[in-house]
Structure 1
Amino acid sequence: MKKIAVHLADGFEEIEAISIIDVLRRAGFQVTVVSMNEKMEVTGSHEITVKADVLFEDLDYDNIDMIVLPGGMPGAANLKAHSGLREQILNFNDMKKPLAAICAAPMVFGSLGLLKEKQATCYPGFEDELHGAIITGEAVTEADNIITGKGAGVAIKFALKIVEMFNGKEVADDLGAKMIVQ
């Protein structure tokens, strides 16, 4: 069973976070919701508070298969500012372990130079934050070990792309059909 860590910082986009967590759990993945705060509660950009499973400093990243970053502002900026998370992302990328970010959050990867000369997408207006990426403008883009998504409206398709990465297109399509994803 794949273990995926979804990281929440204050100001995260609720639709993205909850959709991703839900779809990945439906797919049978072990999803750990990580608080980037000093407490388990994290409040989204629309004042919805979510209780995480673990604090960032208590998560053993050796047992995690993928890091996922929901967007939203200032959530994505808070993720970008977290030095410990940045270090983990660099470690994952060095090992070619999967990374995913949606909406404004691909700027975290961009700030680390991980998108240089790779195809990527993001929320309109954040393209300059992707530093050297080949901007596709697509809803969801996969390039090597990195998946990026455009925004809240494509959160389910973004999550299904993660399912596809690990379990194949047929499994992802079957799950999407059960959820009436069109």
Structure 2
Amino acid sequence: MNPAANLILVGPMGAGKSCIGRRLAGHYGLRLVDADHEIERRTGASVGTIFECEGEAGFRARERAALVELLADDGILLATGGGAVLDPDNRQLLRARGFVVHLDVSPPQQLARLARDTSRPLLQREDRDTVLDEMATRRTPLYAEVADLRFDTDGFVAADATARLVERLDREWQRGETL
């Protein structure tokens, strides 16, 4: 058990980090912070525009800086971007500053959930299924490395996934004291 004041959601795009995160934050009285939305707020540009202008490396540098600042606080539910775990320093920070939940989803379920989504820079290709499979191969071990708990969201709507996850969290997450 990892006593922690923060709850952190990691996982691939389409796993439900933002939607389930909103519900969990309300349930536990945490302040919801979506890392990608925070980066957009700080820069005044969409994630897609940042990728277009600065490339993935530029975005990842902004992401790293945002995570350091955001995780200096306690009492937050942080929904990370899917690639936040790619950076070893981010992985160390996530483990140190919260109880980390890996929301998992299969690539076929991702395809279904993201079918109409045009906002994700890494999916602006015809071979979305190949991209998602490649990302899963690379990132799944990294999610496992940081996670205190893994929860599969395949086949669940957000309300049902949240209810089941709350049951698990109530058993497995010891909420640390907020400073």
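Observations
- For Rg and Dmax of the Cα atoms in Å, for residues 35-130 alone computed as 13.3, 37, the structure of 1, 2 it came from: 1
- Top of 1, 2 by mean count of other Cβ atoms within 10 Å over residues 83-90, largest first: 2
- Which of 1, 2 yields -17000 [helix-only ellipticity at 222 nm (-39500 (n - 2.57) for each DSSP H run of 4 or more, over all residues; to 500), calculated]: 2
- Value 10, 40, 38, 12, 1, calculated as P(r) over Cα pairs in 10 Å bins from 0, in percent, assigned to which of 1, 2: 2
- In this comparison of 1, 2, the computed figure 4.3 for mean projected area of the Cα convex hull in nm², for residues 3-74 alone is attributed to 1.
- Which of 1, 2 leads on distance in nm of label points 7 Å out along Cα→Cβ at positions 11 and 43, largest value: 2
- If relative contact order in percent (Cα under 8 Å, 6 or more apart) is computed and equals 39, the structure in 1, 2: 2
- FRET efficiency 1/(1 + (r/R0)^6) of positions 67 and 107 (r between Cβ atoms, R0 = 30 Å, to 0.05) from the coordinates reads 1.00; which among 1, 2: 1
- Structure with the greatest value (metric mean count of other Cβ atoms within 10 Å over residues 27-34, set 1, 2): 1
- Structure (1, 2) behind the derived value 2.8 of distance in nm of label points 7 Å out along Cα→Cβ at positions 51 and 147: 1
A short reminder: the numbers here are calculations on the coordinates, not readings from a lab. Because the structure is a prediction, the values reported are computed rather than measured. Cβ atoms are built from the backbone, for glycine too; each structure is taken alone.
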